[in-house]
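Here, each number is a calculation from the coordinates, and none is a lab measurement. Please read these numbers as outputs of a predicted model, since none were measured by experiment. Cβ atoms are built from the backbone, for glycine too; each structure is taken alone.
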Structure 1
Amino acid sequence: MEHEHAVTPGYEGDKEAYLRRMKRIEGQVRGIARMIESDTYCIDVLTQVSAVTRALQAVALGLVDEHMQHCVLDAARDGTPEEARAKLDEASAAIKRLVRS
């Protein structure tokens, strides 16, 4: 799904930190696959799944915050009322998706 965006994303200043976090999560997911391959006890696997889920949620919350602090704020300050409303609606929809997941 593509949307019109500002020239740089709101998270641009923290891009490297987000990439490091995602690489760490990627490693955790690979570790879970290895646990399943080696018949690790169910509860131990579930514990790791929970840890990955929390890590992804932390990334998502950080991205929501970056979106609010940059994209939404910029639209409210520099854009039309319709553009500002669209950014708020977009953020609300993203938060709803996160809460449902």
Structure 2
Amino acid sequence: MASKPLSDSRIKNDVAELPGWKYRRNALEKTFIFGNFREALSFMVRSGFEAEAMDHHPNWTNVYNRVSVRLNTHDAGGKVTEKDFILARKFQELSWVG
């Protein structure tokens, strides 16, 4: 069963409640900046377990102390769904850098 894409107005309203997150190009985006590579990697590992438990796999990259995240739902045609917001909130809870 495919997830239902959210309206642009709903996305813009909800993303305003997530510090540092932006809605761009049909995705929720944020770059987390940690103290060093080890911190960034540990965030990715812990967040990866949360994403896998949800069967949701983010597009993300890591360069030294930065983790850039893009969330959208593939089975919703690459659009933003409630599932993306749930995962973004989990990432916020796990992050100690904001």
**Request:** For structures 1, 2, calculate distance in nm of label points 7 Å out along Cα→Cβ at positions 46 and 70 and state which one comes out highest.
**Result:** 1
**Message:** To test your reading of the models, identify which of 1, 2 gives 1.4 for distance in nm of label points 7 Å out along Cα→Cβ at positions 14 and 30 when calculated.
**Reply:** 2
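Quick check on the output: 37, 26, 20 is Cα extents along the principal axes in Å, derived from one of 1, 2. Which one produced it?
Details: 1: 57, 28, 20; 2: 37, 26, 20.
Working through the options, I get structure 2.
Suppose you compute helix-only ellipticity at 222 nm (-39500 (n - 2.57) for each DSSP H run of 4 or more, over all residues; to 500) for every structure in 1, 2: which one lands on -12000? Each step should come with its number before you reach the end.
Numbers: 1: -25000; 2: -12000.
Clearly, the read-out refers to 2.
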**Complete:** The value 29 for relative contact order in percent (Cα under 8 Å, 6 or more apart), derived from one of 1, 2, belongs to structure 1
